[in-house]
Structure I
Amino acid sequence: MAVTINENLKKAKELLSGDREKEYGNKKLNHENIAKLWSAYLKKDISAHDVAICMLLLKVARLQQGTPSADTYIDMVGYSAIAGELCE
């Protein structure tokens, strides 16, 4: 049975606002910290928004490597929502 759009959105919302934030901390701060580390490593300025987009692209790349899972699509929704929140 196919997963519905509403089910994917609901699951992504639960992950973004539930236990995951308790476990990993604030999304914005986390992406800003990742951006600082990536910027240092790449010797190029990376924004928190760039991190969210790159993580989304990572999920897209994984789709090319094997059988897609519902979790991959949920993660893509999540990273897209985070990017939208961080684009300001």
Structure II
Amino acid sequence: MRTTIDPSGRLLIPTEIRQQAGLKPGMALDVHCRAGRIEIERAPLAVSVVKKGRLMVAVPRKKTSPLSAETVERTRRAIRRELPA
């Protein structure tokens, strides 16, 4: 897909790509230039690590909606694939 940059330097990301990437209006993004390529990715959620009982738990610094069971399962599978055999 082709797009353009407006005179103010804004880039319109086509709807189909925004949907595939799960990007929503107002979402924080990190933008980098690496080896001549522009990379855009969701900014990581800011968390604080707190002790709950015997465990250390990451707690979001800002109020967020709960993770869906589907998101948790997808993340668990992705992490499992990355672990060495």
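Nothing in this text is a laboratory measurement; each read-out follows from the coordinates by a stated rule. Small disclaimer: the values here were computed from a predicted structure and weren't measured. Cβ atoms are built from the backbone, for glycine too; each structure is taken alone.
Could you figure out which one of I, II the value -25000 for helix-only ellipticity at 222 nm (-39500 (n - 2.57) for each DSSP H run of 4 or more, over all residues; to 500) was computed from? Of the structures listed, the value fits I. A value of 1.45 was computed for Cα Rg over 2.2 N^0.38 Å; which of I, II is the source structure? Comparing all candidates, it corresponds to II. If you line up I, II by distance in nm of label points 7 Å out along Cα→Cβ at positions 31 and 55, the top spot, with the largest value, goes to II. Assuming 34 is relative contact order in percent (Cα under 8 Å, 6 or more apart) as calculated from a single structure, say which of I, II it is. Here the read-out was taken from I.
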